[in-house]
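Next up: the structures, one after another.
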Structure I
Amino acid sequence: MGKPTGFLEFTRELPKKRDPQQRIHDYKEIEMPFSEQDSQRQASRCMDCGTPFCHSGCPLGNIIPEFNDAVYEQNWAYAYEILSSTNNFPEFTGRICPAPCEASCVLGINKPPVAIEFIEKSIIEAAYERGYVTPKPPKVRTGKQVAVVGSGPAGLAAAAQLNKAGHTVTVFERADQIGGLLRYGIPDFKLEKWTIDRRLAVMEAEGITFRTGVNVGVDIKADDLMYQFDLVMLTGGSTVPRDLPIPGRDLKGIYPAMEFLSQQNKRNAGLPVKVDHQGVTYGDGEIWATDKNVIVIGGGDTGSDCVGTSNRHNAASVTQIELMPMPPAERASSTPWPNWPMMLRTSTSHEEGCERYWSINTKAFIGDDNGNLKALRLVDLEWKNENGRMQMVEVPNSERDLPCELALLAAGFLHPQHNGLLDDLGVEYDERGNVKATNYQTTSNPKVFAAGDMRRGQSLVVWAISEGREAARAADAYLMGESQLEGKTVSMLAEV
């Protein structure tokens with residue numbers, strides 16, 4: 001490495017964040033500027049470890065020690081060349097990835113790991129600033145027409161790779177703007193949407209066609225799609241939310257988390273919010289947390305995003321509850337290095353103000369005389385190991401009602417929407433309801449491929465990008481007999 005003693009000389013540092021009491025009044029990204037010299041020092045901490053486990057920890061197989069070395073040498077062009085060879089969208093992963101690569105960093109065994117995610121963001125922003133990110137349309141077209149259905153991270157990655165191979169790619173999106181989860185699921189304070197528009201401009205200049213407001217299966221029938229295109233890539237995501245069918249579920253004031261988040265993203269973009277990102281009209285109009293007691297049901301990242309958005313709405317109180325026990329403060333012995341650690345994580349949204357509770361079950365939604373939600377009936381849980389399986393038992397006399405006028409269901413997603421396009425195409429589903437595929441090729445139709453959450457189930461953005469890249473390589477091989485696109489065999493270490 002460029003500075004073999006860097007990990008001894010410098011400690012891990014990340015960009016400072018704006019004051020929580022100031023940033024809750026806007027939706028701008030919360031990190032403050034960080035100099036290239038600071039990035040250089042952080043990159044110098046990458047040690048000559050011999051076997052870089054970070055490669056296996058990253059679902060994309062990013063070549064991390066090499067781009068760290070290039071940053072240390074201040075060779076930003078080479079750093080960008082290395083990074084972009086494995087990652088189509090480092091401006092996204094550099095902002096919102098939980099960085100499984102850092103969890104498997106060798107330095108992280110007994111010191112704070114290398115700040116890989118931050119260095120990745122530094123590289124791509126330097127590349128844009130210096131003009132390294134330019135359209136690179138293919139020199140030769142194959143004559144093959146490919147439809148990509150869904151414009152989230154998996155769809156965009158598949159489109160970029162298939163276009164790179166010379167195929168003519170059309171991306172269909174039923175929402176009014178391209179981006180899927182990136183556009184309407186992730187709050188602006190984590191990912192400002194100009195980062196998406198900046199990348200889309202490059203992709204359009206490379207020859208990719210984007211069609212918004214097209215609900216494939218309705219506006220374009222499945223048979224017409226199959227007739228018009230040589231190959232169809234399904235990347236519509238996992239969009240059916242996990243519900244909570246308990247007494248009082250029909251009360252007003254209970255919503256899936258994604259409806260709440262997508263509405264606010266539309267407001268930020270100056271767009272109407274009466275229709276969500278799936279084209280479904282809200283029965284109760286706009287969803288606001290202002291002056292309400294908000295309870296977020298679900299302890300994951302989506303729930304955290306609801307916390308941050310509720311704080312920006314000036315909610316009266318924000319509480320996040322989780323069914324599972326509270327994770328340990330440090331890496332659990334059950335997930336030793338270099339595995340993804342089971343441990344307590346505190347997000348920037350939590351720093352802004354939130355009560356958090358674990359081992360809590362929701363028994364019922366309680367309403368007033370007008371059919372509006374006024375409270376949640378909760379009960380404490382005790383988790384017991386019975387014959388090797390964790391079983392939850394209600395704690396006696398712990399049942400109580402907690403005031404709540406807005407409940408947000410952030411318990412994850414079940415599977416993609418079946419009715420419509422998928423059923424019309426006749427695709428098979430696996431035991432979880434996801435599209436069944438072998439090497440990304442559906443088991444029911446050889447010219448239909450699937451990638452991302454639609455195939456593997458709800459997961460990370462970095463996994464979706466990896467899925468899109470790998471599915472594009474498989475699709476290219478199907479169309480042409482072989483593929484020159486980059487490929488990667490992902491280690492199980494990266495399963496998060």
Structure II
Amino acid sequence: MNKSYLIAFDQGTTSTRAILFNSKGQIVTISQKELTQYYPKSGWVEHNPLEIYEDQKKAFHEVIKSSKIDPKNIVAIGITNQRETTVIWDKETGEPIYNAIVWLDKRTTNICNDLKKQGYTEYINRTTGLVIDSYFSATKIKWILDNIKGAREKANAGKLLFGTIDSWLIYKFSKEKNHLTDHTNASRTMCYDILNLKWDDTILKALNIPKKIMPKVQTSSSNFGTIDYNGFNIPIYGVAGDQQASLFGQGGYETDVAKNTYGTGCFMLLNTGKTCYTSKNGLLTTLTASLEGESIKYALEGSVFIGGASVQWLRDGLKIINSAKETAQICENIPPLEEVYFVPAFAGLGAPHWDENAKGCIYGLTLDIGREQIIKATIEALALQTKDVLDAMIQDSNRPIKILKVDGGACVNNYLMQFQSDILNIPVDRPKILEVTALGVVFLAGIKAGIWKLDAISKIREVGTIFQPKMNNSERVKKYSGWQDAVKRTKTS
């Protein structure tokens with residue numbers, strides 16, 4: 001048992017990684033490649049699918065070589081990925097016909113507006129659990145088919161395939177044999193029926209998307225094929241979109257567990273069990289990671305488009321910090337902010353507001369506001385956006401959230417975690433291992449491989465720090481009221 005290892009392919013928005021875990025759920029080694037971002041026009045964001053595949057392959061090989069373990073002891077691979085990002089490739093050549101259109105991309109806003117005008121809002125929400133937004137895959141598929149020469153003809157002839165990044169990697173690593181995805185990724189396309197677990201003919205027809213280009217959908221912990229490593233065939237036994245993988249890694253296979261991931265965006269999920277809620281507060285309903293022989297479970301999700309990306313903007317755009325690590329100390333060293341708020345709506349506002357046209361704004365600027373105050377307002381915005389989502393979840397589900405589990409790069413910031421606990425007025429639980437997304441998909445792969453049983457994996461996740469609320473109630477109410485006013489002024493509708 002101790003000689004068994006598992007690898008997570010963690011393909012995110014800004015990096016492509018392979019992480020090797022042992023059978024105790026501990027990280028052995030990591031290989032990482034930075035992912036190139038392409039911005040062809042304002043509001044457009046693209047990745048090169050071939051770069052993603054080649055980088056993932058390099059990271060995969062490096063992580064095995066650097067560990068010096070015998071590859072025959074690698075029992076399974078799990079793939080977790082940036083969701084919604086859309087790739088369409090030629091079935092005969094295996095080559096993408098266009099760059100991957102990233103989840104952040106806004107080019108399909110007009111297609112979304114047309115769907116709303118045609119009266120599909122309620123139907124799509126009821127069927128897919130989602131709102132009509134350029135964030136999701138469906139309108140990106142339509143854009144590629146409409147705008148790339150010859151694409152629609154090839155799609156109608158069955159010569160093209162669509163996939164989110166997991167599907168693309170499975171296809172390439174399986175030597176172009178397997179065109180598959182899992183429930184979690186399918187549920188983020190805006191054309192998958194999450195109640196009946198099938199591609200929805202009405203939505204596909206409305207967007208003129210041939211069903212034959214869509215991948216087969218299966219449980220997150222199941223057999224997706226094998227990957228060859230120098231003659232060894234290693235099975236892919238786990239696949240899940242990054243946020244559902246994170247929820248699973250946090251113990252979120254249990255009902256009423258809530259987690260928030262602070263990455264490029266912030267993503268909060270609450271497992272609602274077998275109950276599929278239709279949100280009245282701008283949240284999404286999505287599928288959780290699924291297991292063979294187990295009932296399908298649902299989650300409410302709130303997506304904050306700009307989380308850590310706003311800190312990256314401080315570094316690369318404004319150039320007022322050299323690294324994200326500086327921000328915690330800066331926040332600690334200056335007095336509490338008085339009526340200064342930054343609403344980072346660089347890609348519009350996500351849940352629970354859903355305003356595609358909103359733009360980022362800073363409120364409360366006076367002559368004594370400088371670099372440090374702007375940095376602090378940026379960090380606090382991550383926590384304030386999270387409160388918007390959590391409050392909406394409680395209203396929708398009527399389920400009290402007693403503790404918030406957290407992960408992602410920005411949660412190493414102690415000031416942010418303490419402020420998050422303060423503004424929510426509940427404890428915030430940060431685990432020892434922050435690579436919870438990768439750990440989650442490794443759990444899924446390990447369950448299929450027989451390494452772990454479901455009831456045993458909760459013991460593997462270790463608590464690192466629990467932040468307890470310290471802010472008094474009047475201060476909390478004043479702070480959040482000011483934030484709500486800033487958001488109201490930012491919204492365009």
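The table for this structure:
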{"quantity": "Relative contact order in percent (Cα under 8 Å, 6 or more apart) - structure with the largest value, from I, II", "calculated": "I"}
{"quantity": "Parent structure of the calculated result 58, 27, 27, given that Cα extents along the principal axes in Å, for residues 268-411 alone is the read-out and I, II the choices", "calculated": "II"}
{"quantity": "Which of I, II leads on FRET efficiency 1/(1 + (r/R0)^6) of positions 44 and 148 (r between Cβ atoms, R0 = 35 Å, to 0.05), largest value", "calculated": "II"}
{"quantity": "For Kirkwood radius over Cα pairs in Å computed as 23.9, the structure of I, II it came from", "calculated": "I"}
{"quantity": "Entry that produces 0.75 once FRET efficiency 1/(1 + (r/R0)^6) of positions 92 and 484 (r between Cβ atoms, R0 = 30 Å, to 0.05) is calculated, selected from I, II", "calculated": "I"}
{"quantity": "Among I, II, structure where helix-only ellipticity at 222 nm (-39500 (n - 2.57) for each DSSP H run of 4 or more, over all residues; to 500) as derived comes to -10500", "calculated": "II"}
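Any read-out appearing in this document is the output of simple, stated calculations on the displayed coordinates, not a laboratory observation. Please read these numbers as outputs of a predicted model, since none were measured by experiment. Cβ atoms are built from the backbone, for glycine too; each structure is taken alone.
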